Structure I
Amino acid sequence: MRVLLFSLIIGLFVLPAGARYGGGLGTADQPYLISTPAHLNAISSAPSDWDKCFKLTANIDMRSVGPAQFNKIGTRQDGPFTGVLDGNYKTISNLHLSFEGESYVGLFALVDAAEARIMNVTLLDPNITGEAGRYVGALVGLFSNGTIANCHVKGGSIRGLSLVGGLVGENNDGAITDCTAATTVRGGLRVGGLLGQNTFGDVTRCQAVGEVLGAPSSSTIGGLIGENQGGTVTACWACSNVQGDDRVGGLIGENIFGLADRCRADGVVHGNRNVGGLIGQNTAAKTTDCYAVAAVTAVKLAGGLVGANQSNSINCDQVYPSRIARCYAAGPVKSADAGGLVAVNFRSNIETSFWDIQATGCATSGGGEGKTASQMYSLAPYTNAGWDFVGESKNGTKDLWYLPGPADYPRLAWELSLADFNGDGRVDFRD
């Protein structure tokens, strides 16, 4: 009798993993099914399941789950999340997390595994606060090695001290593709609309809009990424109100030994120094086939595309220059020492790049070639400089750029593909 009673008591408190969720076995073929706030909260309380597979089967409103009730998924103490979450194109709304003075804050606080994947989910109106904390993001605080695909943040706000992003605080050697953030992000160091920092990671076809607001004396503040260190950013776009002190950019605050390729930035960018429509400061980095039409203002060192384009000396014998190639700027630039394309170019290279003298309001630049608006609207200056356009093959067959029509600047070919619904190579009334 005592053995039976003991077994019944244990059975009440120790449930099979599947009973904590809406079904499933936690495998790739039969993932645990998540359809309620209680199911989602159960993941955060079960570190033994953090290597399993999960799938959302309904939209989930977390309004009833207070900040104190939701634990972190993946921690320094219990280990990272290494499994899979398939959002199944569902939304998680009203997620409210607040950790005063703590680091690693997000729906997933810590994710670290090459096989880890988070995909197909939208966070709607999240409120994420990590005051005085590092690695703060709506979806993931610190993400390493895995893949995030087709994940989105809409509305809400994210706040932290450093490494703060609308989607992810820091991406370390991971792949982030087809993700967006439309939110307000606040912080002091390495703060971005999508990512606070991208370290040796790949960010592809991602977008960010909203506000990125740096605290007083803030640095490395970007509309998409605060700091890109050794990473690759491809076919990305940001259109935000970006404010900070030092190294402030419409797309990236500082690009260090990284690559920004086929990217664009709009919006408004304001800072004290080293401020650029696309990138605040390029340090031993590459920026190719990009453009900015953002409005830029700074006290000093403001550039239509890049504020400061400079080399990096690891030792006295080796100098690593930055490189800007096939880029243009056409947004207003205001500063005591404004440059149409770049404010200053130090021991670095600027090739076949232009700025609109009239649109930027700048007659000079630290590099590049100034053009009138009518010249900027013409195809000839670009193809003569070796730019690869749709419809020509002399400069290559990758078709990186296209010209929409009269009185317009070149656009990137991936922008054309987004709006060319009938696939005829043009965006017109028939689309």
Structure II
Amino acid sequence: MNEFIFLHSRMKKNKIKVVELFAGVGGFRIGLEGYPEHKESLYKVVWSNQWEPSTKIQHANLVYAQIWGAENHCGHDISTVEIKDIPDHDLLVGGFPCQDYSVATTLKNSAGLIGKKGVLWWQIHRILELKQDKKPKYLVLENVDRLLKSPSSQRGRDFAMILSSLNQLGYAVEWKVINAADYGMPQRRRRVFIVGYHESTKIYKNLKKIKSKEDWLLNQSITAKSFPGTLTGGKTITGNISDDLVEVSDNFNKGEKLSPFLNSGVMFQGEFWTHKYTPKYNGKYTVLGDILIPESEVPNEYYIEDEEIDKWKYLKGSKSEERYNKANDFYYKYAEGGMIFPDALDNASRTIITGEGGKSASRFKHVVKVNGRMRRLTPIELERLNMFPDNHTKLEGITDTKRAFFMGNALVVGVVERIGKVLAQEVILK
């Protein structure tokens, strides 16, 4: 019997229950559960949360609710949500913000660890800690890849804080930096994916028995099975992380210029091992030109007027010029390299940014040339670059600029989908 047919037959009555934090417009949910009409999904989101502190109108919540409804979706600050209101679940997912994870102290109180105010990582920690013996068995988290080497003053400390805190909470952790385009997806978006296994799981117990750290990284981990590669660039680096979070915050890797964390690795019972990997993929590649809508469907406002072209060329071109800082009354030399203009249609796109929307010229916005005319990308095209369904973010009252912002904050759905399929096989078949 086909493995996935078997999986579906096993999961019809007992799906993997998911809580989605920092949900945005639902990238994790699409990758795992799909749209409501996808009845054969292996996953079921039982609760979700999205709250944007910098906006009065919660636009992302409006988009999320139009797809999946408002039931079991929370649109309030996660720090105000009581643990009893979060259902028990098997898998916790979320793309949490990259911030400063240092701590001032630990306190013996119901909140557990106290970090810097507003740092959302500690809300994940709070949920896991206060769930006690009902912690989720698995975690899939996403962040920018610079997390592995931040801050610049103490390389790797922030990631060490995360590893140390998860170790305290009873999890083994693997991580991998995945560039979606390396595996045939339409956008060069490099993110670190963090997969955690609670000590009660078979995967955690199997880690106790491994004979080769390299074999685990290359063949046995969830991310290795989802996104194959070869180990390159020297020996495996190993090390230990203290379970004293204040000690980690103050002293981890202090005085070193480089982070010890490479682009793939595992942390188990306070010990980490990490190795550089190179992607291995032999499938079809999707390029920017593949996702463009017909020119007849592109609104006129997306085309760049001839008199604006020079402004775009200047912003995207290389520069070496003297500039003046008015606030501090001094001149300085400014230099930057050039960017491809217009964007190549025969390659995966550059990374979408939150400022992708709007008509104003920009160094970082995408510009394509089709039939001799230059234009920006439409919301549907930006959705396709993240592998969202067409018009996923279309809603009355939501501007195209806001839709572009959503996609700049989103993840590539195909990455989550592949991790989800492999994780489901591990959970159900083993």
Structure III
Amino acid sequence: MSTPVLGLRANWRQFALLVVLNAFVGAMVGLERTVLPLLAEQEFAVASKAAVLSFLVAFGVVKALANLAAGSLSDRYGRKRLLVLGWIIGLPVAPLIIVAPSWSWIIAANVLLGVNQGLCWSMTVVMKIDLVGPRRRGFALGLNEFAGYLGVSVAALATGYLAADALRPAPFYPGIALSLVGLVLSLGFVRETAGHARAEASMGPAPEARLSFRDVFRRTTWGDRALFASSQAGLVNNLNDGMAWGLLPVFLFGRLPIDEIGIIAATYPGVWGLAQLATGAMSDRLGRKWMIAGGMWVQAGGIFLFVLGDGLMAWLAAAALLGLGTALVYPTLLAAVSDVAHPDWRASAVGVYRLWRDLGYAIGAIVAGTVADAFGIPAAIGAVGGLTAVSGVVVALAMYETLPARRR
């Protein structure tokens, strides 16, 4: 059997297919970003902000655990099987939201969505890393995250317009088509890429010893300074993303019509997605550390502007800043983790990193909801901005540069 060839040129067809698939994965989340927090208050009369954000707690915890499982399971059973399983689990999400008679059904749908996102997004990330090899890793991850968050943006914008007449069912019909097409493409056209990772491992230095999953977890969480800094930054990044998802539509409701809230909800992931076309490749030349630290500080500026600004244009500028900062951070964090982790345990390390990153949704929902109930939504938004700024300081102080000098 021939050895798999690494590189974007040699694998561009599979790579392009995975880019399209990740756009569908992102759109599944985008269906909720404008409408679901409003649905909680308008149709289900959920008064507490912490209770409104309960769907994010369920989503974040389940997605984080699915990420953790996906890394090690994909090393054992292969990437494609988990990708297909993720789409199967995603099939009931939109129908459950459409027919939900109570808020508990929405939470159940988000449990399934968390598994779908954890398995499908993790596998598109790992498979692209497998295909391109080490030289263009940042560029590959930039394209992956560009596609995913462009999908989030388009779906958020579309649901904002569809929800202008009614919050259900029309905004969620596209989710049925997205999950079906994603499953068909994954079953029929995606090929397994674990062999590419083995080929890369055989060309590089051997790991010091075969690492157990416990060893990988320890090293990724606190044992290595760069992996620790990446994990905490990822957690805080998704903490503020959870705030933007769950609180901003409620904060803006009554100040703007729903279609304009949809524009703001789409601007943030839209800028995030588009800018990653440049930021992923930039990190391959400029390095990872200062793009991550700077990106966290830009995010903090955008979050503070939501509180300090007033009116559509100010809030659009805040959303654009938040998206730009996240674009600097998101693919760069994944690239940094991939720089440090050996190919033999890289998928597991990515899974551990994504565990901490996506626990940020749950932690952010709890923190933001509790602060909002006690002190108001503007205080909750400001508190999240402060945490984001501090996270950038942690990166600046703790992280070492992970991109080898010979690749700059």
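The numbers here are math on the coordinates, done by the rules we state, and not lab data. For clarity, every value in this text was computed on a predicted model and none was experimentally measured. Cβ atoms are built from the backbone, for glycine too; each structure is taken alone.
When relative contact order in percent (Cα under 8 Å, 6 or more apart) is computed for each of I, II, III, which one produces 28? Source structure for this number: III. A value of 10.5 for mean projected area of the Cα convex hull in nm², for residues 56-191 alone, calculated from one of I, II, III, originates in structure II.
Suppose you compute Cα Rg over 2.2 N^0.38 Å, for residues 216-287 alone for every structure in I, II, III: which one lands on 0.93? Structure I accounts for this read-out. Can you spot which of I, II, III the value 13.3 was calculated from, given it is Kirkwood radius over Cα pairs in Å, for residues 128-183 alone? Derived from the structure labelled III. A value of -26500 for helix-only ellipticity at 222 nm (-39500 (n - 2.57) for each DSSP H run of 4 or more, over all residues; to 500), calculated from one of I, II, III, originates in structure III.
When distance in nm of label points 7 Å out along Cα→Cβ at positions 40 and 384 is computed across structures I, II, III, the figure 5.7 traces back to I.
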